[in-house]
Structure P
Amino acid sequence: MIRRLSTLAIALLILYPATVTAAQERTRLVIGYSAMQAPVAPLWVAQEQGFFTKYGIQPELVFVRTTSVHIAGLISGHIDLSYGGGSGILPVAGHGIDLRFIASFGSRLTHFLVTRPEIQQPKDLQNKRMGVVSVGGTQWITTKLGLEYLEVDEQRDKIRMLPIGDQSILRGALESGNIDAAFFNGALAEDLRSKGFRILTDLHSANIKTLSSGVIVKGTSLQKERTLTTNLLQAVIEGLAFVKSPTQKPKVIRTLMERLKITDMAIAEQGYRYLQRDLDIGLYPAVEGLKNLQRFMRTYNPRVAEVNATDLVDDSVVKGLIDNGFVEKIFRSYGLKY
């Protein structure tokens, strides 16, 4: 049987070599992401539920722990598309590299500041160690904006910023006492609260604009592979609708528990509720959010100040999917209004 299939495959390659090769190149996509947190759920669900396959894509999801390495992979071509935040594209745009934010699923800061129990108010952060994923990344800027909101000054209050790693590593660092505080998404924040740590503030209520998660592509890819990019976005948008649908709650909670290593169902339930609050169905990338990121990034990278944030956003694919009724149809099929 194996020999018969092999012979058939060879015959097909001889008869239709160009077609097979073109199809393979057209459908296989490496999709990178650098945040191990709940807002990545639309991407995970799109893979688990077969939405990529539905729209003609063979996906390979790759987790890259740091934003800079993740974006380097996108630039080099090792990664075809990125699911990430706006902080990754601003530094490279300062060097003339053309990346575009084409859709957004998070347009405001939603993290929680989680601290050791003895830290009871913002002023107690003086002389403490604040964990961040990496300097210059999205979570680092979240930390900067969060401290600004709390009227805490990194220099004045002698706070040490320690680059530790992704959120799962930050969680371990807080639990082991290697840091005193860090900003986490809702699911991990609830996990830590259940272990006795304190949630000092919730940034959602501050309504601070950002671009924390969405789809990023190379400008040239958007021009040359527009249909493929559109198909990819359709899959992720259906993933978003799936995550937001009350009827799919058990499956989404299971995904969160498996991906984020959460063992307590009650914590996963609370994380799910935060996720419903945090995910943005507007889809259009907010230039205001990029400008907020730019304000902090230019302090250590002067070239970022020269970037026109408007040039980094291309919402034409999203607009097309909204105008042709795709988005409304998909959301309606999951019992949602758009």
Structure Q
Amino acid sequence: MIWQGLDIASALQKALSGYKPESVFILCSEGSLFHARKTLEDAYPIFIRRQFFVVPDGEKAKSLKTAEDIWTWLAEENCKRDALLINIGGGAVCDVGGFCASNFMRGIKFWNIPSTLLAMVDASVGGKTGINLNGFKNYIGSFAKPSQVFINPQFIRTQSADELLSGWAEVIKHGLIDGGALWNRVNEGMPETKDSAAWLEIIVQNNAIKARIVDQDFTELGVRKLLNLGHTLGHALESMSLENSDINEPISHGRAIAWGLLLETELSVALKICEKEVLQHLKSLIEPLYEKIIFTSQQVDNMLLWIKGDKKNTVDEVRLSLIRKVGDCVYDVSTDILQVKQIFLRHASH
């Protein structure tokens, strides 16, 4: 069940009424700790504080070490199979929390309370959970739906511009796939952060599109692959950034996906399945908002290795989800890796 609204305290209070305090466990990140405490204190004032577990912000949380730490914490706190794990935070918290819940004691219930736009429109809904491995995004994971999701767009008021843009890239993607009312809204631009009603409308439209696709193909054997639009090349850019995080600040997921959408649309044009006008329109939406991602020609081969190792591909083929026109996207497009390389090289700094 996905609850989307503005009075989250009342919704949570009702939903939690059947749980004993000692059976509820809360996972959050350093950045979402304030939201976690405030939300649970308003809705459920008798919760036990020791049952909070705090993970690092961002992709650092999505590691085997963090998963092991969460499982150890649950075991030490005497968590049983009838317990509930509530994940409060951004996409990484929902990803790792859902993964840990779906595997602890062969599965306990979990809820997602997303505190970022990215998590509200992507990570908290759809039932994908996972952690990273050796630079590969979401290489270990499971398909497991949260039993409930509570989405409160008022959290958006506290987000930075970069955090908003990270989620907005996924909204653009869903708009491209559907081509309906959400796409029209995307072309109007982002609302003010304080306009919770406008954000609620966008989030509801976005999640209806995703739910419609996921309900047809939960384990991603067919049409759900459309949701990977922008992600194959985008994840390669993101992995490149994470590999060099000791030198430069890692780029956000949304920035990587935004540029992944552009590069994959450029590839669609090169493959003659998409008109240049679509690419130009997309550029007009993305380039003013998302700073260009800088990489060198020497880094391209590493990005190609990540693409070859992407879980969406087979041993012999790179398969992409690509756009033909707004509202008309295709999946499992077999693509020569050299064509992908040419796209990257066109954008390399030197």
Structure R
Amino acid sequence: MKLTFLLLFYKFLFFFHLGANNLGKIYINSEPEGSNIYINGNLIGLTPLLVENLELGAHNIRFHYPGYDILDKIIVLEDSELVEIDEYLFAKTGNLKILSKPIGGKVYLDNSFVGYTPLDIPELLVKKYYLRLELESHDTIYDEINVKSNSNLTKKYNFSTKFGKIMVRLNPTGSKLKINGKIYSSQSPELFKITLKAGRYELEFIKSGFLSTKKNIIVRSGEDQNLNIFLKKVPLGIPSSLSSGYLMVSSKTPGVKLKIKGKNNILNLPVEYMELNQGFYELTFKAKGKKTKKIKIEIEGQKTTSVKVDLESKRTFFDKLFN
């Protein structure tokens, strides 16, 4: 009985060893990794992959990765030694051109920024892409694009403009409104109704004798905004602009009149807090029976220039005769 068991055990070891010598193993890798591996038509797994217990002899190995050329390879296993296979797969690509009106749209493919229109994108991997086009003050465009192997695809898009409205009430009436430096007019002295493209704007409100006010706003598509603006009077001694200053002129001589070169009006003294742009000015003073006097002054930004002037009497004939 014991002898029979030993004979069966050795016979099992012999056939096991004989079978092991008839099996091989392979290690398969690829670039890119994650390729589907088929051996003799059967899906085995994804690279990198170790396959054991393969019969000796010829085997067909197929590499498949989406967007890449399929690669078939035949190997022959001659013994039980490990065989290593490392293959590079070639990508299938196509060319894509994206155009838009107006130009300058931001192009996103699969949520990644790739450039501005007009845009040529060569050798894109073959697959479906999700496109997003953005342009300030315009509606965003969405699309799906299928890039095929060796294709030259051109996609054209037209942006539609987005608008919003603002309504501005100004106090005091008759104030001027500037939007991004452009003056806007209104049929009403106190109310402005303006349609603007969606986007950011700087509004400036101006009226002589009042402090100018600036306000930044964002106009959104399809939205109406109401603004109520109240301008404050300019305090005495504070110019309304950084580039202007004040002129104050007084005289003990009665009836003096002032003419500023470059200005049309003639002023009676005294002159208080006359706002002028910074720079140089020539002042001419006249009064009945007095000698005319001219002086030059400089107006500095955010400063008050004070001038005191007294005119000499004109000499009469008798004054000249007896002096």
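Read-outs: derived from the displayed coordinates by stated rules, not from any lab. Given the structure is predicted, the values throughout are model-derived calculations rather than measurements. Cβ atoms are built from the backbone, for glycine too; each structure is taken alone.
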*20.1 is what came out when mean count of other Cβ atoms within 10 Å over residues 96-103 was calculated for one structure; which of P, Q, R is it?*
P
*Check the numbers for distance in nm of label points 7 Å out along Cα→Cβ at positions 128 and 176 across P, Q, R and tell me which is largest.*
R
*Give the label, chosen from P, Q, R, of the structure having the highest value of relative contact order in percent (Cα under 8 Å, 6 or more apart).*
P
*For structures P, Q, R, which has the highest computed value of volume of the Cα convex hull per residue in Å³?*
R
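0.00 is what came out when FRET efficiency 1/(1 + (r/R0)^6) of positions 120 and 256 (r between Cβ atoms, R0 = 30 Å, to 0.05) was calculated for one structure; which of P, Q, R is it? Don't jump to the answer; show the numbers that get you there.
On the way: P: 0.55; Q: 0.95; R: 0.00.
The read-out comes from structure R.
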